[in-house]
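A.B. asks: As structure tokens, here come the structures.
Each reported figure results from applying straightforward, stated rules to the coordinates on display, with no laboratory input. This structure is a prediction, so every number in the text was calculated from the model and none was measured.
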Structure 1
Amino acid sequence: MNELTPRRARAGQAPGPAGNSSAGSGPRHAGATMAALALVALLAGSVWWTVTTDPSAEWVSPLGALAAWVFFLPAALMARRMPARHAAAVVLLGSLLLGTAAISAAPATSNDSARYAWDGIVQKEGISPYRYVPADEALRQLRPEWLFQDAGPDGTCHTNPFSSGTETTTSIPGGGTLCTAINRPSVPTVYPAVAELYFLAVRLIPGADVGFIAFQLVGLLLSLAVTVLLLTFLRRTGRPAHQAVWWAWSPLVAFEAINGAHVDTLCAALALAAALLLVGQRTLGSGMAFGAAVATKLIPAISAPALLYRQPVRFVAAAAATFAAAYVPYVLASGWTVLGYLPTYLKSEGYDGQDSPRFTLLKLVLPASWAMPAALVLLLGLAVYVWRTTNAARPWDGQVFMVGGTLLLVSPSYPWYALLLLPFVVLSRRYEFTAIAPVLAMMYFTGAEPYGQLVARLGLGAAVALIVVATVVRQRRSTG
């Protein structure tokens, strides 16, 4: 039976608004709406406090993130009791409230969008972002003050720190010191072609002096677009609109998609579009969307096994053609330098399986040198299982296991990687996978601390236990 057929129609009822079947006009339902909005207001307050408080106080971000997740869970549960007729409007209102709080200050936990901005500024001048590193003096005339500053009288970069943190490099002629908000300023960009096109698009209109707010506003628009896409699908399938809050009100979206303005938000939007188009039997459009997602940030490739059930050759050909087409202008301009920092990135991030927080759970039972091969074998087995068991009407059930399983096995400690997971959590209703996001956030905040490994092991272990228990309970209920 097709997922797009409303449930009421399947049961022989007249289709109506999704959600609570009671009229929703009584005081109890109005009270639920007010309670949900009050909790969202507290959630927005915790986001605002986190991003506006001095980022040099390292305890602020983990405390603020934990507070936000504490407010989010009861808000998501209370949303279930909202009346159906205005649930979608409340979901969007809460999303806007959180977005407003998130853009009230510069990125608080990551300065990745500084590199986005620089790549966009360079391209706006007709220069390939793969040609020069940010520290190269050849592009000195393009440097805006909010991204680059001269060293202070003491020769350091601490005199006037950037709002998102300061990076220092001495890789300039003469051995001088360059202060910049861009991380890894002495290496080429690591981002694929569609991401670079996105960076250029965002920076086309704003002048060079317009700072982080440009990407934050676009991040807010993208997050709202995903929310609308989810709400539209939920309505078409007769499902309640409140389910969209697991994306729309998520602290992960507020902190990483909007405040941090991570390009992973675009990945999530394109991957979601690919899944919905495929369910709608639009294989060509689905493949194109998926190819664009992979050419934005390679991570969405892990969700492919669940999408290979309908005309796989046509899907793969469309994805590959889109991926290749995006690279054509950059290859013509820069040749093989379009690989950028990617060949070195994986090793620098500890994906060789040695002394790094990667593969945390596997290292509990295996030697460190075996962790990466074991992860590859396990992920290959999971991919085959997902490919063979995918329900054509619900590919997101496989996608949530594929993406969630990868995050648990590889343990990347970058919370924004979980943005790809959340839309599939909403569609599959496997809300237990949401636990991965706060665990990755705590790993990110405590990674350099002596107790960082303990946090990673306990957090990932608890997430796995929750997912296993929820899966078993769900299977028993379905068979019962």
Structure 2
Amino acid sequence: MLLLLVLIPLLAFAAILGGAKARQTAVIASGVNLVLGLAAAFSWKAALWGFTVPVLSTPAIHLSLGFIDGMSVVMLLLSVIVAFAASLTGTAPDGREKLYYGSSLLIAAGAIGAFVATDLFFFYAFHELALIPTFLMIGILGRGERKAAAWKITIYLGFGSLVLLAGLVWLAAATGTFDMIAMQDAEVIDPSAQKSIAAFLIVGFGILVSLFPFHSWAAPAYASAPAPTAMLHAGVLKKFGLYGLLRLAVPLVPDGLGAWLVPLCVLLLGNILWVGFVTISQKRLDGMLGNSSVMHMGYIFLAVAALVAVPEGMTNEWALPAAVLLMFAHGVSIAMLFGLADKIERATGTLDLDKLGGLAKSAPSLAFLFGLVGMASIGLPGLANFAGEVMVFIASFANYEPTAGLGPVQITCILSIWGVVISAIYMLRAYRKVFQGEVVPSTEEAADLGMTDRIPAVLLAVVLLIVGICPNLLLSLLPK
């Protein structure tokens, strides 16, 4: 059955190439996948969701799909929810409908495949599949400095993928298998090799996640990308690197990661504080959202650091759930923000903060929904991001011993709390500039959200609210 979740968007893409109506086909395919994804979440332990076909005998590589544990389920849910919302968002340029909607389907197929793959080769291959249409959408259908942004993201992510490939091949050689489930039961990797493997994985996955200082590709790419591409990449595909660290690096090379704990803490602080101040300085809404996405990756890396710093013989029951919950919450909220920013641009013709104002008067529904998701992104209680961020902070002090003094993770956590203040500054400032104050020419006759625009925004808002009120709906899926 999991194969269907990958095949449906691929078959829909083929149908679009064959002449089917692009928008309708993409919406139907994404809607069917959403229903299947929800069904999978309720029955993910059933054998019907497994699938495997031998591809190569030496080394043993299989097209193998399945749920390794509940973390895969949560990431699948994120993928199908955002993919459906993205299929309803934005308007394709005349004559470019096939590229616009077909590329979104390919990105969704690649993300879903990566999160449910249980073979290391296809885990990597599905992610690379999703990157190709991302580059094309930015370079061909993007706005602003789209060609420069497309080249930059191609170079950065291409280099990151090569570094990651080296680390994954080394990991497969060290464990003797490409099977990601069998890897968990393999002999402990030599600690002397773990440090080097961990370095490749941190850099490779880190570039894909926009870990400071490898982050400068992300904000220009998202600012230039069409709305569905920004929603799918920032909301879903960028979580691939964090998922990979949690799935592979933490359990297989824990000593190696431990050797890089202090540098990792320094880099994630760069995401939260340095990029946070850069976000405050932005003059355009799309640039602000792109940088804010990079900033919030630092909190998820903090959860990873808390997991790495666990003393021998002890556990941290907060860190993994915190990372997964915040990945999900951030994915939904940033996708909704990019979707609504696209509506603002279509209604007013600009995303320049100095050319906007008073939009709430002509577009109250847009103002309400943007305010809701803006509050979610800065951690308002009752919404999903708050639960994830609080759990990250708790996880950072889960094994704290006052007599031993503050460790690297605790010091990093204390400093990173300032990021909450920074987030409030840039988000509230943007909301005031766009929706409040005097009406300006660009917003005087701006249209409010239509029904087609409201459906994806309301869907994502409801998800943020439900998970914020009852985070255990997702946390109960995760390994204890």
Structure 3
Amino acid sequence: MIFMNYLNAHNYIFKRLAFIDVPNAGNFVRRCWKNLSTLRNGETAVCIVGSGPAGFYTAQYLLKFHQSIHVDIYEKLPVPFGLVRYGVAPDHPETKNCINQFTATVKNERCQFFGNVNIGKDILLKELKSCYDAVILCYGAQNDRKLEIPGEDTHGVYSARSFVEWYNGLPASRELMPDLSSETAVILGQGNVALDVSRILLKPVSMLEQTDISEYALKALRESKVRKVYVVGRRGPRQTSFTIKELREMLKLPGCRSVFEREDFLPLNERLSEVPRQKRRLLELLCKTALNPPEHETCSFTKEFKLKFCRSPVEILRSEMGNVSGIKFEVNNLIEDPHGSVRAEGSGKIEILNCGLIFRSIGYRSTTIDDDLPFDNERGVISCETNNGHVTGMPGIYCCGWARTGPSGVILATLNEGRETAKIVVDDINKGNVPDIRTENKGFLAISAILESRGIKPVFFEQWERIDACEQLLGSGRGKPREKITDTEYLLELAHGVKECTNDK
């Protein structure tokens, strides 16, 4: 039996070498043999689904807290890093520095990355669980919430998520091609994503040309007619969820005037002392901008950024040509309960704002990847036991990140949650609280046979590095850190050595 395991592993590794660069082949073999030999000695294999911040931070702390654990990270895309690669704004390169930390994690000989494997489609959750001692679901929130109002399907209405993925080069969103021919855009929602979209629309294109924004997005933004952006929320200034960093960037945009209504801030300005310090700094900046606008010549501004409050969208209006012509809002009153929570209550008063472009930025939702997975459809998250990350009714399966909490918090918050999830999993392993995996082989060596039978070729991290080098080469010719490849087929051909890096993709 030991000999057969040896032979199977030998055949598997050298089949995979056909798709690995020669300089990286030795490292790949060494890591595969290390994985095989230790797992045969009864050690622990953990699988993570999703290679965004939640997945990588959880992997980092699993390796730190347990000295003989093996972690395999699965990703449905051919490339790693999820939200950091496709969600972080291109003009925020410092936020992407965590990729260096993630790379160090996956270079650990007890950790491996397998891209182009869609859990729930290529491999079922029950198949995954039969091969790993523990499975941690970190696959994020892929869908956006809908407005559920008339006219939402009108041409010119887009999700902010899709727009962000479009300019960041996600293959699935590269055909979005938003219509930027209108002078006025409306963004519904007042979080950081809404301000990211505003900034990309209003920022001088010359300030984006040396970022990793997709080249087709640069071309569209050069031709954009958008000059005025409204960011609209259903409650008041105190309930905004964007951060002070994002607000400051908007206030400093060259050639762009920030316009806030004084009446929205006069009552708030008198009660700033009641606001917690961290939120108070943001509100002080808002009040200062609204009540003491800088004295500049109006003619020096060619673009405008406006915040509107206490407005709920009720209908999107269409022109005779079938495009967006405006949006109808109901003006809200704010009702505060004894505990300090504030809700918006419609007043019956209706306003119309003329525009030709609308983005909804009202939050994301996760989806279920398996019919057996307990899922809270109302909240759009996996159903978990309170505060411990265990998936309800599924021993040995955990969840972390937006799939568990919903889309909230910054990357640092994900780090903290990944650490806590890793502690819980390691504690369960040490106490023997994970189900006993009774299989001849476990970990990726067991999964590989299933993938091969279904014609699925995973992308290993060494193969991602080939893609990475190509993107950096393509970007260098344009004065950019990288030019992301948006053709999935070409990504796979490049990873597997079928095609070389060329400048025509």
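A.B. asks: Of the structures labelled 1, 2, 3, which one yields -11000 when helix-only ellipticity at 222 nm (-39500 (n - 2.57) for each DSSP H run of 4 or more, over all residues; to 500) is computed from its coordinates? Mind showing how you got there, number by number?
C.D. replies: Values: 1: -18000; 2: -22000; 3: -11000.
The read-out was computed on structure 3.
A.B. asks: Which structure, out of 1, 2, 3, was Rg and Dmax of the Cα atoms in Å calculated from, if the result is 21.3, 69? Don't jump to the answer; show the numbers that get you there.
C.D. replies: On the way: 1: 22.7, 78; 2: 21.3, 69; 3: 24.9, 83.
Attributed to the structure labelled 2.
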